[in-house]
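Each structure below is given as structure tokens.
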Structure I
């Protein structure tokens, strides 16, 4: 079965990285919808016009800089970020089946060949604190054995919704509608990350709604092969041919080190 996918993407102050990330996606998905939020800068019209994306400009977090772009850093920014995704799910991307979460360090290496069977699939990510794992298991009447990190029923033990993650649009709507049942003050005492980091937040709201999250076989982390420095172009020179054969790579930050004037349209 062929599914209809879309992209949701918040960026800012990284014109070249954003341009090249979307360019990589367009090589394999020339007409699929991209909902792009430009946070804090006003330079992305060239991306809108070149790649036919839906561009919205905001000035919300103030944390999108040349080497640092973090859309979520406290509960307020977290909830606003989730609201923007929700509005896209019921708005511009409302005719899609799956949504890929893009970031400036995501690279589309090939078309998807392994569609997810869980509600959200992404990285083989970090573990929650045991207190939050216990909370989620108790909330849904589950055992640790049934909902551990590797469970295909969906992990309650870990999170991994970083760049390149894919989720079912209708499942996100269900998770968002469940937000009113989350006691964030209680959650913050168990583990601060769901309120402070977007990858943790997105995984957690799915898990709190008893939706299934896990590891995506069509996702991988870019491997620098130990070459160069993170703060210049030398650190991201390992060729794409040496990377895993997956649809999406995360943590490819080569184009973070380009000035706007170095943008080359292909």
Structure II
């Protein structure tokens, strides 16, 4: 099985989810889960941020759901340029699959498209190409992880050298997605006032024995075999044990779990106690 297939099978172990609110998931059977996955960081702001839903509704009400030219495209590109000044050329796509396909001819055989996550300084030196940082400091082409739900956001490719992008044509993206991504980035800037080391280090006492923490990212200490390409029974046990304790970890150890913007010590204690009872 591929890594993606294994991860999908783990995610299906969740019961049907009735509602997501901030960083907690509420199942049809009454159970609640603290979300340490956040759709691989796309929901880092919580289930829908604070105003992303309002932005989406406003665009929906004005019929901006189809791929039309829009001034929102240049606004989003300007915002992204400000965050990644070393990448002068940007292409926008309707979704990550189309962006990944467009980048494929520019990558080496078997090379994955590098993902640039927030808090790159905290990830310095981590040797996870797809899950955290690329193996080189500045890849020629990369995809930034936008803190916006995938259903409401475009995908972005960044190019270090303009000539690399000459043969890559982006999509005309629905203005609704452009507006939501722009709003998400503005919300993320405000989110940083409380989402910092002062919050992240609160997990160390409970989870430090089981995860290596880099900023807000948690790398499981039991997943070395899976990261080398072999399905890990140890990670399966860790994932299932966390679910039983009411916590959703990343279903793919190549992609780190992420500390949510809100949690209480009791939730962490239940997770740590549950993990302590299994042999890894």
Structure III
């Protein structure tokens, strides 16, 4: 089964100190917050459908635990009763669920999510975006705001650049701030300044030339693509009104052989499973 990788950032909410003083509380650490929310059931809406995240357990690692759970949605199926009931038709509620894992360890480059891709549950990026939006809405006073972006394959961006050379009219980048991925470039200073000076959670940059003469093979664009590929934002390439590349449709994936549902009864297999997904 295929798994999609995403990066989740916990950004400090600058409003929290006032709430902290008023309520006499303390802001939990990033990892404490993530471990807390993903240790409990979460009911959330995704495209008008009710989805549910259920925690299954945690796998301890040297730099922090990986939380294991499942995300599912219900379906109404028309089935038949046994012959003794004349095969009478009746509605049955069934569920489909995807494996969901989040590495909550204290990593320099933030935390990663791996979600099993199942068409009957939903696209991982879209589903997790709805989940994160819900968490931000119901946990406004916790002191953290979560942001999610897909991890991508940078080579695909450059393949499109070469394919449409002389025709690309715009390159659009959106970055999560601040730069916590540890990438050393001029991009760092700009993101840090936007966060400190303007309290921005995301920063957008558009490079445009209506004649298609954009020169993208420069260090600043390479830095931007590297940042996006690690889950630090999104990127789009446009040819006129047509989008020829969209990083949100280019999620980094891995194929897991002998995949199976995450279950408490199979806890002995979690370590190997987590190792294959997160190294």
*asked:* By the measure distance in nm of label points 7 Å out along Cα→Cβ at positions 60 and 164, tell me the structure among I, II, III with the highest figure.
replied: III
*Entry that produces 3.8 once distance in nm of label points 7 Å out along Cα→Cβ at positions 12 and 140 is calculated, selected from I, II, III*: II
*Highest-scoring label, criterion being Cα Rg over 2.2 N^0.38 Å, for residues 28-83 alone, among I, II, III*: III
*In terms of Kirkwood radius over Cα pairs in Å, which of structures I, II, III is highest?*
III
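Read-outs throughout are calculated quantities, based only on the coordinates presented, and are distinct from any laboratory measurement. As the structure is a computational prediction, the values presented were derived from the model and not from experiment. Cβ atoms are built from the backbone, for glycine too; each structure is taken alone.
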